[in-house]
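Chemist: Given below, in the form of structure tokens, are the structures.
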Structure 1
Amino acid sequence: MIYPGMMHPDNVSRLLKLEPTQKNIVGTTVTNSRGKTREIKLSSWFLSSKSYVESKDLRDHIDWLLRKLNQSEIGLKQLQRTEGISITLSCVWRSKFGHSGPVLWPEQMRSISDLDLECSFDIYFDPDK
């Protein structure tokens, strides 16, 4: 997730030489699946592996994201030096049975560190799924 502050999400794409899977532009309106319309208050730029990686192993999704971001390292570093921009590698992990947890390989932790990214986890226990 990239929250670019006052920067337009298209400028994030230009710097990274990478298109987002979703972007929100401050001041525009969006309508959700229930028909509710709201105005975007905060621009955002998202890159999601959800439609590109079929595996349920979080590590495969992180590898996909890291490959994309490593190709954009120069632009990423430039964004990180820009005041008002927030960048996070945000992971969602769901458990049907409540056992184990998300695992990262040392190489992934090294790559995340080399890219100077924070990594957050949203963890859900969904026994009905």
Structure 2
Amino acid sequence: MSQPDSQFSTLAHRYLEVFNTTDPTQRRALIERLFTSGATYTDPLATVTGWDGIDTFVAGAQRQFAGLSFELGEQVDGHHHIARFQWRLGQGGTSEPIVIGFDVIVTEGEHISGVYGFLDKVPA
């Protein structure tokens, strides 16, 4: 059964909100509302499982890229229970992003059960 593109877009925005929320208590609450308890996250830098693993990974990314924010790329595309989207990490607005990535999410209803991330542009 397909989900409407708007639901995928909402999930992608909520996903990036997790990465942009620096308050640990608020971030953890967002993670628990967005991800299934056994969700997996895999990208070239890490493979983690569950809310604790995701929270620890996001906190590390925030320390590494302090002061920067994640923005959604141009379009979220999905079918059935899978969606893909590009994201950009930078100072926002019209500045050139420092990192560009591409993520694929697997959904269970209104939750994310898996993330597969790719890095398209990274600092030298």
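Chemist: Identify which of structures 1, 2 gives the largest calculated value of Rg/Rh (Cα atoms, Kirkwood Rh), for residues 25-64 alone. Before the final figure, lay out each step's value.
Modeler: Numbers: 1: 1.17; 2: 0.95.
If we compare Rg/Rh (Cα atoms, Kirkwood Rh), for residues 25-64 alone over 1, 2, the biggest value is for 1.
Chemist: Taking -8500 as the value of helix-only ellipticity at 222 nm (-39500 (n - 2.57) for each DSSP H run of 4 or more, over all residues; to 500) derived from one of the structures shown (1, 2), identify that structure. List each step's numbers first, then the result.
Modeler: Numbers: 1: -8500; 2: -11000.
Answer for the origin of the read-out: 1.
Chemist: Given a value of 11.6 for mean count of other Cβ atoms within 10 Å over residues 49-56, point me to the structure among 1, 2 it was derived from. Walk me through the numbers on the way to the answer.
Modeler: On the way: 1: 11.6; 2: 16.5.
Value 11.6 for mean count of other Cβ atoms within 10 Å over residues 49-56 corresponds to 1 out of 1, 2.
Chemist: Assign the value 41, 29, 24, calculated as Cα extents along the principal axes in Å, to the correct structure from 1, 2.
Modeler: On the way: 1: 42, 41, 23; 2: 41, 29, 24.
This value belongs to structure 2.
Chemist: Here FRET efficiency 1/(1 + (r/R0)^6) of positions 9 and 97 (r between Cβ atoms, R0 = 30 Å, to 0.05) has been calculated and equals 0.20, so which of 1, 2 was it run on? Provide the component values of the computation, followed by the final result.
Modeler: Details: 1: 0.20; 2: 0.95.
Of the structures listed, the value fits 1.
Chemist: FRET efficiency 1/(1 + (r/R0)^6) of positions 33 and 105 (r between Cβ atoms, R0 = 35 Å, to 0.05) computed as 1.00: which structure among 1, 2? Write out the running numbers ahead of the final one.
Modeler: On the way: 1: 0.45; 2: 1.00.
Going through each structure in turn, the value belongs to 2.
Chemist: Still on this model: Matching task: 2.3 is the computed value of distance in nm of label points 7 Å out along Cα→Cβ at positions 81 and 113. Pick the structure from 1, 2.
Modeler: Going label by label, the one that fits is 1.
Values quoted throughout were computed directly from the atomic coordinates according to the rules given, and no laboratory measurement underlies them. Note that the coordinates shown come from a computational prediction; the quantities given were computed from them, not determined experimentally. Cβ atoms are built from the backbone, for glycine too; each structure is taken alone.
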